[in-house]
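*Asks:* In the part that follows, the structures are each spelled out as structure tokens.
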Structure I
Amino acid sequence: MNLEIENNTIVKPFSVGWAQTDGIMDDPDNHVERYLSKLTNMFADSDAAAAYLEEKGDVLLYEVYEKSIPRRDGELQFCTSITHPGKIGNEYFMTKGHFHARRDTAEVYYCLNGSGFMLMEKENGEHGLEKMYPGRAVYVPAYYAHRSICTGNVPLISLAVYPGDAGHDYGSIESGGFKHIVVEKNGKPEVIENPRYGRMADN
């Protein structure tokens, strides 16, 4: 979208619905799907990701439904985020994660269905981990990268709301990753240090 045109767009009041159980938004403007083939390097064990891809095919890891809102100060972007269940090795399915292009902007995630965690991490490695389950909201402060992690047996579904001009920085995660990851140990989720931190782009 041309930003000059976008910045002159007048937004009128509107409403939109979605199913609590699947998160599919009514009449979305955008539907983003992220498959394993594009995210194998995001997992700590990229060999296990490649083996999973060969054995089970190109599975859908997560998807996002959103309305088109002008990317400007004063507006609010919102979307439904759906992270599907599964594991690569012992690492749970997750979103790629991102910083905001404007680092000084925050975000709120309200869990609609499923269970999991929101992993949040600053560029210096300082991190936080919050549980997600229906009826619970997670506040992601400014300057934190964040990703949703599904640890249950059904999709983790959330409504996310953030400033209109926050933007997304995926490149930092694609090259460096998160310093911490969430894996299954003894049947339970556990946070450990990422053995590939800083070199996620390496094969």
Structure II
Amino acid sequence: MKDTAKHQGLRNQLVSVLEKKGITDKSVLEAIKKIPRHLFLNSSFEDYAYQDKAFPIGAGQTISQPYTVAFQSQLLEVKKEHKILEIGTGSGYQTAVLCSMGAKVFSIERQNELFKKTSNLFPKLNIRPKHISFGDGYKGLPGYAPFDSIIVTAGAPFIPQPLMAQLKVGGRLVIPLGEEVQIMTLLIRVSETQFEKHEFGEFRFVPLLVDKN
């Protein structure tokens, strides 16, 4: 699959849809305008890639709808050179959006099939996360901590303690919390021991997998 002027036109339309839904962060919108979402999907979904919908990507996972990607990215308040930990690389689309915004992205994927797929895809699209690894997202990446922000791209029943520990003071952790339906939750680390919690309504995500070993 290629990226054409037609795809660019569809991305421009998608950005207009996201603006109408309340996304205001210009760097988020610019990234979505730039990243070829159709290349992160199976070719059978190419005609639908710029609709504001989630699609299956294999291994029982989905690519989040663009609004969700934009909303989570906006909550992170990304600055250039920010170190961001992403839990759940998935299709790699969210990773690409954050990289396009100038972040240094460290990403973990629990599904080996998806990890291999994104490891091959990123170099082809000239997307350069700082580090991608295959492993248990609940543990984070203590060897690379602390992080300016952490994004969890799957539903979690609770906030994993290791992720809170790996956040810088002043850092932001965005996580969808809940079993069936998730509440988008933002934690801001205000001191070594204190966190401020904000909630932003209901979303639906596939569950975050815990390492069974």
Structure III
Amino acid sequence: MLIAGAGGLAKEAAQLARRIDPTGERWSHIRYVTSSACELGMILPFGQVELLEEQLLSRDVEADVVIGAGYPEIRRRIAGNLLVNSALSFPNLVHPTLEIDPRLVRLGQGNMITQGTVMTCDIEIGDFNLFNWNCTVGHDARIGSFNVINPGASVSGRVTLGDACLLGTGARILEMLDISSDTVIGAGAVVTRSIANPGVYVGVPARLLEDRAT
């Protein structure tokens, strides 16, 4: 198992991987990958930083990779770089205590779903999303790729969430809303209307703080 990253979220990804595979039958070794040469050799939980990200681009050894970064744009960049290497696979890491029915929740690849997450039925999820502690996703939701949904955030039923969105801790998106890609919802904000333009939205109800459209 290779963890792309060497920060706090990367350590949590390693912890989740070992929680899924406590005996090491699937992943006998966990190694971290960094974009910074000065981090090589660092000892982290369950393993150490052994490789540079650029080395994975041409590495011809088959390996499972998890992206351990907590920002959408970084997850998207790393995934875009590593997907060119056909020797690399990107499993979904789903905490073993979760009850997520694969017949009713369709997952792409490279998603990380942590402890306490609740997903109901007829949900479609893309690639390389992070669902942090105790977040919820309601029925018939459609979630794109590279999104980061932070602890305690809620995506209600029939919501469509684009790509590379960041939902802050405790944010709420009410039912049947569409959220543009590259949108940031601040911590504790409540989204009551669809969002067509990317930006930073805060407050109750959520209002535009910073326009990110370029």
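Bear in mind these aren't lab numbers, they're just calculated from the coordinates by the rules spelled out. Computed from a predicted model, the values in this text were never measured in an experiment. Cβ atoms are built from the backbone, for glycine too; each structure is taken alone.
*Asks:* Of the structures labelled I, II, III, one was used to calculate distance in nm of label points 7 Å out along Cα→Cβ at positions 77 and 173, giving 2.4. Name it. Let's see the in-between values first.
*Replies:* Values: I: 1.2; II: 1.7; III: 2.4.
Source structure: III.
*Asks:* Sticking with this one: Matching task: 15 is the computed value of relative contact order in percent (Cα under 8 Å, 6 or more apart). Pick the structure from I, II, III. Don't skip to the answer; put the middle values down first.
*Replies:* Working: I: 22; II: 15; III: 11.
Source structure: II.
*Asks:* While we're here: Of the structures labelled I, II, III, one was used to calculate Rg and Dmax of the Cα atoms in Å, for residues 45-148 alone, giving 15.2, 47. Name it.
*Replies:* Only one of I, II, III returns 15.2, 47 for Rg and Dmax of the Cα atoms in Å, for residues 45-148 alone, namely I.
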